[in-house]
Structures are given as structure tokens and as C-alpha cells.
Structure 1
Amino acid sequence: MLFIIALLAVIAAAVVYFNAKKRANKQESSLALVALVVAAFIGLLQCWTIIPAGHVGVIDFFGNVSDQTLLPGVNFVNPMANVVKFDARTQEMKEVMTVPSKEGLTIDLEISLLYSLSFENANKIYKSVGEDYLEKILAPQFRSVVRGVTAS
């Protein structure tokens, strides 16, 4: 979005600059030239994105998700695309559960799971599940497995 605004500002500044140059208005033309350079610089900055260490980026261009994931560092991207950043570091999910045992007794458990998102599969997760994969897939599966193990 900022890229489109910068592009429109470049066009407007160019029109003002050339009109001021025709009228020989030096002050207005120099001001328009400064605005043109600043808007062009802002538009150029939109062509790069920075992915922090331990994260991975997924390119979403109007609903079309790229098969390539962006690794940590500076990456060249389409300025119109949306880059979704996922945390790929090892994280911990803690659960406090009351589960039935094989004998029919209830057991209070405090259990944790260490997980991390694979760099290569981040785009597949984004395509099939979305950004909140923890609440949609990981937590329910974890609770189901824990209940299944404690019941047997």
C-alpha cells in the first residue's frame, strides 16, 4: 500500500516539477524535485523486507502464496506483496489438564511440548491452516494425544 502511495507521490511531484520548470519557478521546481527524490526513495525501500533471525517469511501476493519461503536476512520482494513472518524458533506450549486414567480416576497433569516450525514447510502451513496454526492444529492434537495416552 505504501508503495502505491509513493508511486502516486512520484508522479505528482514529477508533474509539479515539469510545470514549475516551464514557468521558470526555481523555488517550486527545487521543492518538487526534493519531494520526487524522497517519494522515489520510499518506494524503493518497499522492494526489500527484513526477516529477523529465527523467523521465516511467506510471500502472499493477493491470495497467491509463493512456494518459496524467505530466510532470515534482507530479501528482495515484490513491493505489492504481503510478507507474513512466522517464528521458527523452538517454543514451549504448557498445558494443565485433568484427564481420566485407565482405572477411571482423574489425574491432574502439567505437561509441556517443545515445537518449532520448519523453514521449508512454513508456506504449506500458511496455505492450509493460516497464521494461527498453534490454536487450530497443534494444541487440539496435543490434548488428544495426552488424553489417549493417559486413558490406556
Structure 2
Amino acid sequence: MRITIFGTGYVGLVTGACLADSGNQVLCVDIDSAKIERLRAGEIPIHEPGLETLVERNVHAGRLRFSTSAAEGVAHGLLILIAVGTPPDEDGSADLRHVLAVARSIGECLDGYRVVIDKSTVPVGTADKVRAIILESLRGRGVAHEFKVV
């Protein structure tokens, strides 16, 4: 299966490496070009026991790649996992700014059916917000592509 993961922090990178190790073709996308360059060079920016070996094995096998291109990410994966940070907002609620920015990028690049997956640490109702942002972007482009958000 072809899977794209937006975000290369603890959730995104670990999930991507594990999914690649199960035989999937995984593309991890991040807007931090320095982080992507480090990952491409084999440097792991977080500490997680065994992760470096897992990443190295799957990069070498061609199942795990890294990019800064949202368009490449959307084109790659049938499944698109949004695994970006949701830090607490001033009132303690989850700040969804980064999640919704990824949703907008997905809508700007969507060219066919995809399943968009919100990571588990977002509040109830986030899937509806993500769906609305993607639809708004598609309408702005004057196109209609089917997609699901889970």
C-alpha cells in the first residue's frame, strides 16, 4: 500500500518507519527542509529505541522516503495520515492550525480518491473541519474529487 504521512515527529516518523517495515511504500512529508535533509542523511531527530535501525533498513529497501513537497505527498499515498503537532492553545484546547494547514494543502493538490486520516490526539469534530477545508480548496479549484476523512 502507498501511504503518505504529513509530519516527521514522534507520531509521524515512528508510524512511517513501522508501516514501511510491514512492507508498505511510505513517504513522510514535512515543511522543515533541514529536518528532511537530516533524515535523508540517516540522522534521526528524535530519540526512540530501535528507530534508527528501522529507518535505515526501510530507506535502504526503498520503502521509506522523505520529502518537503505536499504535492508529491498527496500524489503518492492512497492513505494520507496527518500527524503534525497540536500544541495546547492559550485556553488549553488543541491548536489545530497545523492540521488544518495540511488539510488545505491536500485540497490544493488532490487529484483523485484518497483516505485522509487524522491522528488520534485531535479533538472530536476535527474530521469535520478537515473535510470542510479540503472541500473548500477543491471548490476553489473548480474540481470535485471523492475522498474520505477518518
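Miscellaneous remarks
- For the structures shown (1, 2), distance in nm of label points 7 Å out along Cα→Cβ at positions 7 and 103 is largest in 1.
- Taking mean count of other Cβ atoms within 10 Å over residues 71-78 as the criterion, the largest value within structures 1, 2 is that of 2.
- Among candidates 1, 2, the computation of relative contact order in percent (Cα under 8 Å, 6 or more apart) that gave 23 used structure 2.
- When Kirkwood radius over Cα pairs in Å is calculated for each of structures 1, 2, structure 1 comes out greatest.
Each value in this text was obtained by applying a stated rule to the coordinates, not by laboratory testing. The structure presented is a predicted model; accordingly, all values stated were derived computationally and were not measured. Cβ atoms are built from the backbone, for glycine too; each structure is taken alone.
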